[in-house]
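Taken together, the values in this text are just the output of simple stated rules run on the coordinates, not laboratory data. In this text the structure is predicted, and so the values were computed from the model without any measurement. Cβ atoms are built from the backbone, for glycine too; each structure is taken alone.
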Structure P
Amino acid sequence: MCGIAGFTHLQSRSDRKRIEQVTRSLTHRGPDQQGTWESGSVSLGAVRLKIMDLASGDQPMISDDGDTVLVFNGEIYNDHEVRRELKNRGHQFRTRCDTETVLHAFLEWDVEAFPRLRGMFGAALWTESERRLVLVRDRVGIKPLYYARRRDDLYFGSELKAILLHPEIDRRINPAGLDHYLSMNYVPGPHTLVEGIEKLQPGHWLEWRNGAVTIEPYWTLQFRPDPTLDLESAKDQLDDLIRMSVREHLASDVPLGVWASGGLDSTTILHYAAEQSPSRLKTFSVGFPGRSFDESRYFREVAETYQTEHYEFELKPEQDLLDAVQHLAFYSDEPSADAGAIPVWFLSKMCRDEVTVALSGDGADELFGGYKTYLADRYARRLRMLPYGVRSLAAGLTRYLPVSDEKVGLDYKITRMLKGSLLGPLDAHLFWNGTFADGDKSRLYRYASDGGSLPLPSGAAGYLNQFIWLDQLYYLPDDILYKCDRMSMAHSLEVRPPFLDHRLVEFAASLPENMKVRGGRLKFVLRDLMKGRLPKSVTRRPKEGFDIPAHHWLRTILKPLLVETLNERDVRASGMFSWEAVNEALHAHFERRANLGYHLWGLLVLFLWMKHWGIEPPSHSASPASIREAIPARN
């Protein structure tokens, strides 16, 4: 695994110190080797975490004729078959590294090489004779890639910080990105929280040629359920695909382990890994005390079942938490209001002491319908049969429910369900996982969004599939995979998600809806496949999020940091938020009049990030007060 960065310089020749500084900012992604390459038009840099072919494969990698240069971040799992075809076409190789395979594939097929690659990756290829730069990102967005344009030049990097270091880049909040962040807990691509910086979308390539930019998709997921597919045939195909994917993901020249939460997804990956691994596997889990949070009994049972060499970390907030939260401002790159980043941080930190590569169960929920929000979508459909006034009155009465400290208490579920029933189906689905509804934002947020509309999927076959498709487009790459990449790479750990092999993704899109959610059972086909193979406690266990007790911690151990960060002076100085609304939210939470832990967590990490990176508020011609008054409150 690696980190890549670079920039063109048509206006003037770059100072070599610039590319060295930008490359060093990514050292945590690749501490084993660092290199740069420059010509009169471009500067490229790469850092490398050595996973395969430890003796060679250093980057940047240059073609034999010196005309094409590659910086590459990722893994290619069909490296051997692509290399074999290239050898048959006359290509000769100096290393066993998949980076060289990518370089030769591009020389042979140009951008038509990308659909041939199976893996997770972000890459940049420069052709000197054509003054041409090509960026590419894997199909589902496992690996990140950012870019920005200033005049005719292009800047790119695996992380936002590699672009922020350029003095040409204004460090200013993007109103559209912030609007999405407040609603969804994350920033959906192509937006970021910084004006002028974008994400290259999954499954796309970008070409820069003498200042002109073209962006094209090379892969688009199609939801085409096969009505003739029966359950047994589907299970047979799924069994073969998971086994094949896990086998490919086990390839490594360095120590490898498996993240084991005790849930269906990670235990399924462990099952297939144990079946094919020639040696005893190492497993890793993190937990913390609390009635609805302690899952140690589940992952210990799984470790015992598969006789793994098991490691677990018990998070003690009074000892571990404050330092980790402060680190998030740097390593998160741009903030995510997903509080699940905290346990992933500690899991990665512990894991890296023993292995360099870990397999995870990420992706199964988005492929096979694993979130409780899919049940909420169904229940809300029925609730909408009631008059709007009845639903609105019921939503208002939720303020009188007793407030719980549980991870997702009954009060929280009822409140979200009733408020969501007041929205349209797709807006409601985003609301289930998000925080601030439009009415909340109108009281809190002092700037209107500029172009913040979110392109929504159309043409998905079936009511459920439109929500699954939505999560695969946005929630998966921009929250789940983003969180995993930043927290793991902060500790120089490569995490691989076998469920996200694109063949598995395409197969899941071909499944009828009732094989994903049947009655109240989520991930039905996967659960039925693993029944009898995994412990009953795993297959019968309901979905649990990898989360923290945010409500409780923000009333106790994190309260001093929260109050210090969201203080009146800094909130007013930001010009973005109403201090009165922020202050009311703080007091309502502290006095247990409402559970606003997830809302306040998002604001906390946002302000910590802005302070660390010196991010300025949005520029706007209208005054904040007049803009705020123009935003209607819808609920």
Structure Q
Amino acid sequence: MEYTQAKKRAEELRPLLQYYTQKYFDDAQVVSDYEYDMLMRELKQIEAEYPDLITKDSPTQKVGSSIKKGFNKITHEVPLQSLQDVFTFAEVEDFDKRMRKIAEENGTELDYVVETKIDGLSAALEYKNGKFVVGATRGDGLVGEDVTKNLATIKTIPKQLKEDINITVRGEVFISKKDFEKLNENRLMEEEELFANARNAAAGSLRQLDSKITAKRPLDIYIFNVQKSEDIPFKTHYESLLYMEKLGFNVNPVKILCKNITEVLEAIKKIGNDREKLNFGIDGAVVKVNDLALREKIGTTYKTPKWAVAYKYPPEKKQTLLKDITFQVGRTGAITPMAILEPVVVAGSKISKTTLHNEDYIRERDIKIGDTVVIQKAGDVIPEVVEVVKKKRTGEEKDFAMPEFCPVCGAPAIREEGEAVLYCMGVECPAKLYRSIIHFASKDAMDIEGLGDALISEFIDRGYINNIADIYNLTYEQIASLKKNGKKFAQNLMDAIEESKHRDLYRLINSLGIRHVGVKLAKSLTKNYKTMDKLMRASVETLRMKDDIGAITAKSIYKFFRQEQTKDLISRLKKAGVNMSVIETEENSDLRFEGKTFVLTGTLENYSRGDASEIIEKFGGKTSTSVSKKTNYVLAGEDAGSKLTKARELGVQIITEQEFMEMIK
């Protein structure tokens, strides 16, 4: 490549790679690892040929990512470097030639350790007198994020070692394949965006500002290096790995000691062949010089150690027949198209079906039933239809169409303007039953104390509940049968169910799970519609007369109450004795918060967020979920996160729970 052409291409690649890198570390990966690696490789080759084109801000000169706002910075005493990637066995052999030359010059035996390159997020853990004291992400290699609290939630990280030594180790935080599949299945059911791969999920979970969120994610870790040891003078890397296992660390289980390059290449092949048997995702195999003294003589660059390389496996793609497109209905009513495939083995896994996400995804790729399609496993886990092999079309292929009615319950299926997802409108849809009852019984809805998620699941499994209204048909004997000596428990739940019949109308409206209607809008609706019957008769035009109801929400409410399933449910709830009217209370004349907007963040000691919101609204104020210049107060509890940071940046007044209590006296 000529100099002018190379300069132009380098100028194109640098900002592109910087953008991809930032997205990767923001857990929003936009290209595959392989595409990224090939672009980075191209830039490195240009810079190797024309060194004067290397710039300080070039992605080839940087490690990792920037520090996320909200985290404290930690300087790594020993840098957490990245690895030099190679893509062919010839490059691995070239690496061996360089290492053998240095070993021979120093009269040293040369052997290697080959390990799996775990697809996760790197972290350093520091121990003092055997006690875990601080943990940090890699960051830019020199400075990382303090994620000690988040790392402490990972069960496989020992809080106290088996020996009282001072040591700093490095590991890779990841989510296992099985846990990742469950995580994405739940997100699909909850209509949340799917994680692209396990690595994104692990990184996003570890870098949460709220450690309570991290604790809910199935994070694991494998330790793969001693960064610093004040007490034990290790001679080899392999020796250090075995010692870390004795200390109680969860060490990378794939570590193969190799005497020569032949054994190294065999180890790489073996890992490649066995990768699908592993319970964690990998994106390569790492080859490391074993002798630590020799490593010191080999040295490092600013970014990478010279004594190690990472062999990257190419992504595997296979062609197969798309036999049919069926539909899966999630717990919130999202109707997702699923590709039924002629079974094909991709990267060691048999794939017979996969999600097609939504109608737009299918239209953009011009997917038809009967097409030959290309399947790729994204991030080694999620099978994807990446393209259609149009040259193999026979003319017998059929166009795809989303259903007009829910395939489970037959209720109308609606795709609202501006949304990509089709939804079942049926309030009694069996596919939505579990989620619907959880919402119906929740604190901001009918507030049925004691009716938790596990109990709801048990009632459904036993056939005691087949419809939301069946909650009010539960018998004392049915409830008591679920627990040993469950008489008191049964009576308490029966009392809670009976009490819920007398909730205010806004709670019942919120409990129905109408699209775009939450507790605030439900309260607002009851100012104009004092009974359920009046709300059910409301037209789109009269609903639109309210300032806080837009056209889409008005149509959603109107269509919801025209459904036969909705009418049936309301009728059943009426027969059960559930209140259908506004409960009149004395109007509060104290509007001390009128015109004021509050944002709540963190955990309050004396109030739930719902209770605090009710108090604010009682005094004429409003609550919001996001901080802006229009926010008057941010009420910050324990473990307040990004909202507190934004409030400080915007100069919004921050109040403590104690100050809030003074304000409402």
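For FRET efficiency 1/(1 + (r/R0)^6) of positions 519 and 567 (r between Cβ atoms, R0 = 25 Å, to 0.05), the highest value in the series P, Q is held by structure Q.
Ranked by distance in nm of label points 7 Å out along Cα→Cβ at positions 95 and 311, structures P, Q are topped by P, which has the highest value. Tell me which structure, out of P, Q, gives 4.0 once distance in nm of label points 7 Å out along Cα→Cβ at positions 151 and 439 is calculated. Label of the originating structure: Q.
Thinking of P, Q, which structure, once distance in nm of label points 7 Å out along Cα→Cβ at positions 287 and 335 is computed, gives back 3.2? Present the calculation step by step, with values, prior to reporting the outcome.
Numbers: P: 3.2; Q: 5.4.
It was calculated from structure P.
Looking across P, Q, the calculation of Rg and Dmax of the Cα atoms in Å that yields 29.7, 92 traces back to Q.
Among the shown structures P, Q, from which was the value -0.64, -1.27 of log10 I(q)/I(0) by the Debye sum over Cα atoms at q = 0.11, 0.19 Å⁻¹, for residues 7-166 alone calculated? Don't jump to the answer; show the numbers that get you there.
Details: P: -0.41, -1.28; Q: -0.64, -1.27.
Comparing all candidates, it corresponds to Q.
Source structure of the calculated read-out (FRET efficiency 1/(1 + (r/R0)^6) of positions 319 and 367 (r between Cβ atoms, R0 = 35 Å, to 0.05), 0.40) within P, Q: P.
Among candidates P, Q, the computation of relative contact order in percent (Cα under 8 Å, 6 or more apart) that gave 16 used structure P.
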